[in-house]
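Pasting the structures in now, so scroll down.
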Structure 1
Amino acid sequence: MTELPSLPNNHALAILLLTVFALYLFRRDDVKLETSCLVVMLMVAVGFSLFPFVPKGESEPLQAIDFLSGFGHEALISVCALMMAGQGLVRTGALEPIGRVLARIWKTSPVLSLLLTLIVGAILSAFMNNTPIVVLLLPILISVSIRTQSSASPILMPMGLATLVGGMTTTIGTSTNLLVVSVAADLGMRRLEMFDFMPAAALAGGIAILYLWLIAPRIIPERKTSLDDSSPRLFTAHLIIVEGGFADGRTLAEVIEQAGGNLKVERIQRGIDSDARILPMPDVRLKADDRLRVSDTPDNLKEFEQAIGANMFVGRQKVDEEHPLVADDQQLAEVVVVPGSPLAGSTLKHVRFIDQFKMVAIALHRGGKAIDLYRKLGNVSLHVGDILLVQGPRDKIASLKKEGDLLVLDSTTDLPHSKRASIALAIMAGIILLAALGILPIAISALCGVILMIMTRCMDWRDASLALSTQVVLIVVASLALGQALLATGGADYLAQSFLAILSGAPPAVILSGLMLLLAVLTNVVSNNAAAVIGTPIAISVAQQLGLSPEPFVIAVLFGANMSYATPVAYKTNLLVMNAGGYHFSDFVRIGGPMVLLMWLVLSFILPILHPLVSV
């Protein structure tokens, strides 16, 4: 290793420190990603306003407002437009035929069906966001495991990782690809076309699919979700105040305290045969024959009955050993909070979950743990990937599946389908074809697709707006601002020189491989978009200092930033799969870690062959 380069200027040092701080913020769970992104953007903009910087070779200082130009960047427009266009496929059920075929095949040959599922998931993910693909396949695979009385663990994680493999094969496969291609073009490199790096990605992806088919299912520990049909159901009953009992003549606050503070009264009806209702205010004084309407588990209802000296009834039937509680027409279901859902980033109380969906949430499953939070669940901010155990009438749960705002995991009802599914498919094919042939830039063709989806009623503006992710928008803009600042201050050149000093004397192919590995490690710790945008200018600087074409190095960054296999936090679909399959953090390390190494080794060998390291 040669001597490291001397430290850069103060502005570059400040941006390097800010980059480290930003990556730390992006990794934290207790700070909203949107907040972290906005803080980073403002620190860059305010910093250059208070401490102006004149780039080398320029006469004017950088304008702070330019660091917010990411909001109008071509890459961000492409990402948002493709997310909205993809929502049209989801809403029309355009992918339903694929789901039906896979569901039928799984009944005949599970081993070959897994291979076909992996291939289909990878191919679809090459041309659209992989989240709806995972949402499509999760209920099918869980239903298969239920019917065959087998664990879903060996099939869910391979399916999720296969969609990530497919996403790295085209320029529109992931937002990461679009960012790398656009940033590299901004820096003067030839714009990569849609299928320019597909051969290398497809070869490595084929080997990864074989790993996910033949090896991964055999080494994945058997897991099961903590939420199942053995979870306690909620029952609505009436507690009738007994004359002379504890509650007779007491305030509601005193009665709740006597019940341990857990009694939640929904309504008070004065007298058995009266329709008079009283608001359940703390200072309401209860009388004999008052009916308290409550909903809870059987054990808790029995405890309340004994604690306050009341009789429990359902309708006019007293609940006793001969007449236990029965949940007629009630069904438990596990539902996943998916991107675009009105629950993502909100609370059940805020969206009025009971009133809107006509069902009640019993428990929350997050990060591999089931949390019984019935009485406080309404105020918990929900994240993408959270699983709620809900109870409600069968017809309401069936409607929930068809609406698509939440992902229901039992697959007992057909996927949504409409007569406009073929139109949505044709529009998406047109988006891809126009971009692939170079007739229109992907940002323009995708926007045309969005307006056509709306004009043909494949979706409405509410659907389009729900498809947008504030997190994606802000992480893209913040990453672009950091990348621009690193490049302008010379921070990117310093990192490139340090990287080359560490690998001094190594062949260019080894340097290329090292850069890809660095990005692969980084993308599993922080946002893949942040890793990609920061890594792209470094890759171009490395190529320039070596006197080589930047294209292979940029593609190496793109591939490395897509290897989000080794941790559940590396990509949002990993979280969906983790919660649905009951996986642990270590399971991703166990399966995804070797997969990262496998992809890195294969791509390190074939990338210099398919994209030669030529001098410029």
Structure 2
Amino acid sequence: MTANSSEKTRFSSRLGALPARPGVYVLKNQAGQIIYVGKALSLRHRLRSYFHADARLSPKARKMISQIADFEYFVTASEKEALILECNLIKRHHPYYNIRLRDDKNYLYIKIAIQEDWPRVYTVRRPQPDVARYFGPYSSAKSLRATLDLLKKLFPYRSCRKEITGKDKRPCLEYHIRRCLGPCIGATTRQEYGEVIQQVCGFLDGNHEQIVSALRKNMEAAAESLNFESAAYFRDQWLAVQKVVEKQKVISVEPTDQDVIAAARSNGEACVMVFFIRNGKLIGREHFVMQGTEESERAEILSSFVQQFYADATHVPAEVILQDRLGDAGVLAAWLGDRRGDRVRLAFPQRGKKRQLVQMVEENAGETLGQLRLQWLSDAAKTGTALVELQENLGLPTLPIRIECYDVSNIQGTSAVGSMVVFEKGMPQPGQYRRFRIKTVEGANDYAMLQEVLRRRFRRYAARQKEAEEAPAVAPGEEVKDSWGMVPHLVIVDGGRGQLSAALEVMDELAIYDLPVAGLAKEHEALFLPDTPDPVILPRTSQSLYLVQRIRDEAHRFALSYHQRVRARTTFGSVLDQVPGIGVQRKAALLKRFGSLKGIQEASIEDLALVPGMTRRLAERLKDQL
């Protein structure tokens, strides 16, 4: 009997009594912990599908089902109500198998206490059900501080917490540098201060043009009244705001509010990026890391993000542009419309300017995900934990202080190169990276290419071992003048069992038996070890897995960048070699002047003729050939 059928038998009576109505279901494990919360248009159909013997479920779903010890459900009046309840339960319980915003309690908001006589602008963790204005969420304190710093430079609102009586004897420094209107000494009226607060709210809402227009009118009115000091103040403020507005990129011809959302995934992690467009201008962006995304479809990640993000967002735009079409787009659009108080359109562009915009957001999400990994590597505590975990999981004799990783890159054997990257104490050491131009291998033979790279690197190590008979050996990780002589504590080759076998052949050939070697296969992130039949699968959320993924990705990046350079040079040389009269010196001069073959192709005959060593006749011949 299969696991699914046995579970169905155990729950058969309860499954048969389920209502065919919209609702939310909660799955629990043996300890009574909630492991998953889901919504359904039909509770009966959805829950019974989990335990159907022929159900085509993902590995993640099968693993979740194997842990189900109990379930409960809540009937709702509509699918939209089910969505709201599902969101609330996910935020309350953080179920392991749900896709969820990471550390959502740490997101920040700007609060403007407009209910106060002299409103303040400050940060809070959670919006409250009051009449204050909230803006956010902001995913990092850094981005929030940058926003507040800009606001303070543009608008002179008070930042103190003192009680305002207007009778203080002297103002603070902010008044003297025109960062505050000075309500504490009675230097402004509530109406004037209220206008400043309205400008702050308008700026955060994206109504920048209105603010610029209002400041210009204030400047002109003050000038007409011969109040030149106030006119100069409004002029400076107007110029400052206008400068910020001019820097904002116009990326939409539609004068509407839009949010553009795209996700990037790598090695089980997902980062969602949101671009905020107001009146056709990009006014800001935020990124959010999602948890529980392993083996999840990208559309599912985006759907979960939209649901959780806009549940707490202080503003819902008229249009949300998404990377992929969502299965529950209809109910999400209706729910967002309720949140906004007006119709919200979900767009899933496949071509045109909106699609280009989505692709730009996706690229930014990918770059941000890479930067987040670098930030993780800079955390000494995490990298220390990763090295300890790696030693324990791989059974290494010592802590892998120095790790070397090798990769090769080619296209069907052409422009073949190899790379060696070095990490010490979990941190990359770019100064010790090495590139290899493959010299002895013909055709597409990745194993032989990897062996050439390893042979060229470890011949030096073998020679040092031989020298150690007459001189003291170099300790692993000990710094020496010749970086080739550094001894790694762990050697990783990019690939599976085949690459590992190829690497071990080189070690045997060079009589090197004391270096731990492992092959890292991209599929399932499995680590293959010598004389071990089964690969080592590091825990999906372990620090050691993040580290080896980062090392492997860096080796791949380093090899690929070198391969692209070599291929560009080869293409450049092969085309120019076919032009009579273009030799080595003229090729070098052309490359120095135009930078690439594409630059030469786009150059005019007159520009080509001006290159040292070139003539007009040669330039015409070259242009005809290209």
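Quick look at the numbers
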item	result
Origin of the derived value 24.0, 81 (Rg and Dmax of the Cα atoms in Å, for residues 17-176 alone; candidates 1, 2)	2
Computed -0.46, -0.58, -1.10 for log10 I(q)/I(0) by the Debye sum over Cα atoms at q = 0.08, 0.09, 0.14 Å⁻¹, for residues 361-584 alone - originating structure among 1, 2	1
Which of 1, 2 yields -14500 [helix-only ellipticity at 222 nm (-39500 (n - 2.57) for each DSSP H run of 4 or more, over all residues; to 500), calculated]	2
Origin of the derived value 94, 63, 49 (Cα extents along the principal axes in Å; candidates 1, 2)	1
Structure from which 6.8 was derived, distance in nm of label points 7 Å out along Cα→Cβ at positions 185 and 457, options 1, 2	2
Structure with the greatest value (metric relative contact order in percent (Cα under 8 Å, 6 or more apart), set 1, 2)	1
Test item: FRET efficiency 1/(1 + (r/R0)^6) of positions 193 and 529 (r between Cβ atoms, R0 = 25 Å, to 0.05) calculated as 0.75, pick one of 1, 2	1
Among 1, 2, structure where mean count of other Cβ atoms within 10 Å over residues 89-96 as derived comes to 23.2	1
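No value in this document is a laboratory result; all are computed from the given coordinates. All values reported here derive from a predicted model rather than from experimental measurement. Cβ atoms are built from the backbone, for glycine too; each structure is taken alone.
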